[in-house]
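Listed below are the structures to be examined.
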Structure 1
Amino acid sequence: MTPEMSPRERVLTAMRRRQPDRVPKEWSFTPAVQEEFVRQTGETDPAVYFGFERRNVGFRGPEVLPDFAPWYRDGIPRNAVIGQYGNGQVPGDFYHFHRYIYPLEHAETVAELEEYPWPDLTPTYRHEHLEQQVAELHAQEWFVAGSVGHIWETAWQMPRMEKLMEKMVLDPPYAAYIFDRITENQVFAARRFAQSGCDMIHCGDDIGMQDRLMMSPAMWREWLKPRWRHVIKSAKDENPEILAWYHSDGDVRPVIEDLIEIGFDILNPVQPECMDPAALRRQYGDRLAFWGCIGTQTTMPFGTPDDVRAAVKWTIENVGHDGGLLIAPTHVLEPDVPWENITALHEAVQEYGGY
């Protein structure tokens, strides 16, 4: 039996594709499930209650948001939440889901984009705390990650997805301007997280649908691969040991080799409804670790507790048999996931997760 490791040692060992003492784990809740967690346990922090190994640090938000109202031709709804890029969300009509509103929906030229109030991550107040926060968390032996965020997703949430895709084909300078302004910020964030001592940077874009990419692999390689390469290089130039984590829902098999090539170490969430995690482990397990693998489209909401236990056991045996796995549901747990299945998930990781 492997000697007991600290939380940080456990995740670092697993994500560097070596065998830890136990399979590390984590999951997160939607608001309704968080409320159920509090009712069931009397606790408020799932990370503490279930013993998750990761803690996060991040940039502070801007002290004042610019006035984005002029960019919304129809005005900003009163119930909208506006992010630092000016992209907005309004409540949907189902659970916690929301709808987007788009500040660049009516902007058509690069000249207009040049006038847009793009966010700036470089002011000292936004990141000067990172070194101290990381040091404090490391002193408590947590694995520490910083979220760089998205390129593709942030980009399309500004002019609207179909408009950005159209511009990528018919007006490349327009699309490139948006991508480059976002990439500039992500490069700075990645560098600062590496400088501050983070163990991992979170990156990613939802580019996968259920059975294919949202765009051709060639288009992804033209528009997003070189920009993500720049982001990862900026972090690893500062700290070659920092881990780079890539998230995309859906089927991303056409570009997995590309992700490895540009420096990503970890693939998340590895939806078993879209890709075979065991096949990915056989093909890429010598170069890539896996974070996720427990289906939130199938097993967690619709399976029995025994189904959940069986999925955990199978995943550990077939994907994480000698390391290289952090086991997790493939998305935040939705209100249709029974509490008994969450309990079964935890119990199964405890039962089957030791090496």
Structure 2
Amino acid sequence: MKRRTVLLAAGIGAGSMLGAGTAEAAVRTIDRVGLNLDIARRYWSPASIITLIKLVADKGGNSLHLHASDDQAYGLESALLGQTVAKAQLVGTKYTNPRTGKGFLSRAQLASVIAYAATRRVDVMIEIDTPGHAGGIRRLMDLTPIARFPTSQVFSNYAPKEIEVHSSTAWAFVRELWAEVLAMHPTATRVHLGGDEFAGSAVEKKAWATGVSALAAALRTKNNVTSTVWNDSIIPESAALLSRSITVAYWDYDDWGAAGTRLTMPAVASAGFTIHNYNGYYLYWVPRTYETVGDRQWMCDALRDWWTLGYWGADRAMSETNTKLRGACFSIWGEESASLSEATIISRGSPIYSAFASKVRAI
């Protein structure tokens, strides 16, 4: 499970800090520093999202990544999927789909978030995670079938919560879903196309690389956006087919499974991909009731004292001035936070994010 963040523990050292030449540092540009917010596994109100945008901007960041779909829910209004304000229950500012019990951001609410972000020069990048983590989308399609996109042709028969990467119907559906999302965010400059943790062998990963490259090209032509994917499925066979115009959000390292198959962050850089560091050890936070003040302080200290832009594993580093490393993002995942208020999460998380941002600003 991707979101199984390990709380930092005493005794973990900085590992080997790899040096870098000043000439390389002089030409490297950091273009993305920000926050990844999970709005699929946990509902976030527009007011709290705006508060987090303010935090990002105040700390010198320039991006908000909204993880809007996962197995638990689809976090946006969608006429295509039958999740609309007209059919929703409204309590305060929260729209809830009565058939799933899940909250979502309306088209108007998303627009207000994007408009505020623009005033703070914070770019909003929406992620619709496919082919894996598509259970929330599947549930809505089961409740409101789409005749031209039968689920038998959109979803895998061996992994029913995953988009079928070999199906042209599935890719046509994903394109239509993205058309709807980008109609809600017409000023988008970047999108995140997912790509993490889906079943299958190298054959499926090659099919995904071909399909997602075509999708990225279509979105760039029609909507003038650049695309990002997670690194999970970038193996030698798929890397050869994946467009170099796609940025890689690198979070996972081979300690957590599939050792020796997916490319390391240094290998992804050597293959010619631009990278944004989402390190799953230092830069992932899963708020939960049983964490302590000491746990959070340790994360702050570790970010200030140990983490660098070049860390791609808990204690594995590459040159932090590698010109392919173009930014970093801190993630707040929502699967264990149901009992915590938004205000509590923001209060507890702000010092951790601040430690991250201060370190990136010093690069």
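Quick note: the coordinates plus some simple rules give every number you see, no bench work behind them. For clarity, every value in this text was computed on a predicted model and none was experimentally measured. Cβ atoms are built from the backbone, for glycine too; each structure is taken alone.
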* **For percent of Cα pairs over 15 Å apart, for residues 112-175 alone computed as 68, the structure of 1, 2 it came from** => 1
* Asked: Computing FRET efficiency 1/(1 + (r/R0)^6) of positions 48 and 120 (r between Cβ atoms, R0 = 35 Å, to 0.05) gives 0.50 for which of 1, 2?
  -> 1
* Asked: 1, 2: which one has distance in nm of label points 7 Å out along Cα→Cβ at positions 56 and 168, as calculated, at 2.5?
  -> 1
* To do: Using distance in nm of label points 7 Å out along Cα→Cβ at positions 136 and 344, single out the structure from 1, 2 with the greatest value.
  => 1
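Between 1, 2, which one scores greatest on distance in nm of label points 7 Å out along Cα→Cβ at positions 128 and 184?
On the way: 1: 2.3; 2: 1.0.
Looking at the calculated values, the largest one is 1.
Matching task: 1.14 is the computed value of Cα Rg over 2.2 N^0.38 Å, for residues 80-207 alone. Pick the structure from 1, 2. Numbers along the way, then the final one.
Values: 1: 1.22; 2: 1.14.
The structure behind it is 2.
Could you figure out which one of 1, 2 the value -0.31, -0.65, -0.80 for log10 I(q)/I(0) by the Debye sum over Cα atoms at q = 0.07, 0.10, 0.11 Å⁻¹ was computed from?
On the way: 1: -0.31, -0.65, -0.80; 2: -0.28, -0.59, -0.72.
Source structure: 1.
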